[in-house]
Structure I
Amino acid sequence: MRYLHTMVRVADLAAALAFYCDGLGLKEVRRIDNAAGRFTLVFLAAPEDVARAENEAAPLVELTHNWDPETYTGGRNFGHLAYEVDDIYALCAHLQAKGVVINRPPRDGHMAFIRSPDGISVELLQKGRALAPAEPWRDMANTGVW
């Protein structure tokens, strides 16, 4: 398993970048503007992690700016932790056997979401290419929120 990023929703992207980049000294390594989804993702790395972040896409802070105004309450501005895993199906089966609810099953062989006992959302991403869709995950419905 490898730590990838932590996602934080931000209401004012310019103010957030001023804080994280100008204030803390983090460096922007990647940006995605998605007009269809009406959001911008900005990935930041600590100065000593920039080369690794550019080559390995980790470790990063992901700032998510939704273009439509939203007031974030109850911790909604904190999005999730993300980990790259060797076998998403095996890990989800292991977690499920331990009583963990798979909130967003890895139907696509690439991504799943679970929650910690404290309600922290955790994204699991398949290392490399997505695995071929397989049961029981392929047809499993979402449970709850993530």
Structure II
Amino acid sequence: MAANFTDVADAAFVRAGELRTRALELAEIELDAFVPVLEALRLPRDDPDRAARVSAANAEASRSPLEIARVAAEVAELAADLARTGNPNLTGDAVAGALLAEAAAQAAARLVRINLTDGPEVEEARQSAERALDARGRALG
């Protein structure tokens, strides 16, 4: 909403639409992303392939939350910019967008960390969550 009614609407509106579309795609992917992990965990503990299948399934299951963290960080940054420079009548909408995006980034980063424990993807997710947190602070500032 805030991107639709601002002096910088063209670029912000287009990018917000792209991010919304991607977020919806990722939400659909995320619905079933953990199913292979559950299937791998149901294998007998003495199955020689169990550990590798669980590890591979966790790695795959971390892809959509990692992308959600990236998208959410960008949404939070866009919302923070709009909260500061956009239409003053829509500041509340921009702030709400930044808050929600920051929450999504934090939750997604947590899922990546749970699935992978450590590694470059975990660090990237953490950085995305940190960007979103910084953006939230700017939006509220």
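Here, each number is a calculation from the coordinates, and none is a lab measurement. From a predicted model like this one, the values you see are computed outputs, not experimental measurements. Cβ atoms are built from the backbone, for glycine too; each structure is taken alone.
So here's what we get for this one:
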item	result
Comparison of I, II by relative contact order in percent (Cα under 8 Å, 6 or more apart) - largest value held by	II
Test item: distance in nm of label points 7 Å out along Cα→Cβ at positions 33 and 73 calculated as 3.2, pick one of I, II	I
Structures I, II, by distance in nm of label points 7 Å out along Cα→Cβ at positions 105 and 129: label with the highest value	I
Structure with the greatest value (metric volume of the Cα convex hull per residue in Å³, set I, II)	I
Of the structures I, II, the one that -27500 was derived from, the read-out being helix-only ellipticity at 222 nm (-39500 (n - 2.57) for each DSSP H run of 4 or more, over all residues; to 500)	II
